[in-house]
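S.K.: Presented below are the structures under discussion, each in the form of structure tokens.
Each reported figure results from applying straightforward, stated rules to the coordinates on display, with no laboratory input. Quick caveat, the model's predicted, so the values are computed rather than measured. Cβ atoms are built from the backbone, for glycine too; each structure is taken alone.
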Structure 1
Amino acid sequence: MDAVAQSVVHRWLAEALALMVEHEAELGRLDAAAGDGDHGATMVRGLRAASAALTGATGSSGQLLQQAGAAFADAGGASGALVGALLATAGQQLGDGPCDLPTVTAALRAGADQVARLGKAQPGDKTLLDALYPFLRALAAPPPTQSLTVAWKAALPAAEQGAAATSSLVARRGRAAKLGARSLGHPDPGAVSITYLLRALLATEL
């Protein structure tokens, strides 16, 4: 068990929860443009459940992520199920590590691909994948020996740009897809919230 990696998971969840609480109203407004406006509340509820599930928990970083993902999914909502699957699948792929750049990138890619399968979505459908896949491409670009922290920080703008670009897309998956062009002009709340999850990890000093 890598105590440092284990600590990172605990600290990341705490930081992600704080960041999501800060942006809960913003995410709700984005979701209200073409949905029911509960995305911010769903993300906060999911992260609280994930944090509570790991209180006093030990294990590898992969095991902790699987527990966090299961708790997040159980917190409810379509977004909860997808983000929960992202975390749980990434944790299963990560296993006992190591938490280096290639291993973490592969784990996160497995999680993203699982979200794509569950949501029957692909890039361009105006979902969290429009932020996550650009991030993964950027994360895979540096040499495998590069520091995970350095690579993560360099890749984050790709996620943020991907999320912003969803403003010009019409939703093709989820409840927003039923409203057609009403989603135009607003970034996808799932894509925006995934950038907050990614940003929170930098505060943990990987």
Structure 2
Amino acid sequence: MKLQVAIDLLSTADALTLLNNVAEYVDIIELGTPLIKQQGLSVVTNVKAAYPDKLVFADMKTMDAGELEADLAFKAGADIMTVLGSAGDSTIAGAVKAGKAHGKAVVADMIGVADKPTRLKELKKLGVSWVELHAGLDEQAQAGYSIETLLEAGRNADIPFSVAGGINADRIEGVEAAGAMIAVAGAAIYGAKDPGAAAKALREKIQQLG
């Protein structure tokens, strides 16, 4: 299982400072939607230039103009971009078309999708590289939130998947056991007092599970 750091900071400088401490422990660098909206796609270009050997994930959360937005992300240096799983099929197909043209990955973010089993089957047919089973920050803040909902969807999925939604050292074993190909950690790393130590601990936990 790979480790992805989701960076929901708001400046390129802060993202690069964080990465200076955590990049060696992660496989995929995700530049969060707020960061891209604040800094523009230049943050993708700058991070890819600084870490050319890492996979850079542009969390575009595209809902329309799939081919165009995917093309923009890949031209900026992204290896992976996201289209919303709730977007229209033509939007997703357009993003997949751009991904194939660039030889890059398009991931369907399942945030807000109520009927996950049905949509997962449709997304597989549409040709996305994998799906991200994702509970956003607002959902995680709701009373009664449990990552188990995401893990259950993953266990029953017939498509490669990642999991994002409050992953930490205590939850990562369950993510691996559910069959996830990628564990996405955000606040558990960038919100830690020592982000480098937090990322290292998650990496070591994954290695122990493997």
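S.K.: One of 1, 2 was used to calculate helix-only ellipticity at 222 nm (-39500 (n - 2.57) for each DSSP H run of 4 or more, over all residues; to 500), giving -13500; which?
M.R.: Answer for the origin of the read-out: 2.
S.K.: With distance in nm of label points 7 Å out along Cα→Cβ at positions 134 and 198 computed per structure, which member of 1, 2 shows the largest figure?
M.R.: Comparing 1, 2 by distance in nm of label points 7 Å out along Cα→Cβ at positions 134 and 198, the maximum is at 2.
S.K.: Quick check on the output: 19.9 is mean count of other Cβ atoms within 10 Å over residues 22-29, derived from one of 1, 2. Which one produced it?
M.R.: The read-out comes from structure 2.
S.K.: Who wins on distance in nm of label points 7 Å out along Cα→Cβ at positions 118 and 190 among 1, 2, i.e. which is largest?
M.R.: 2
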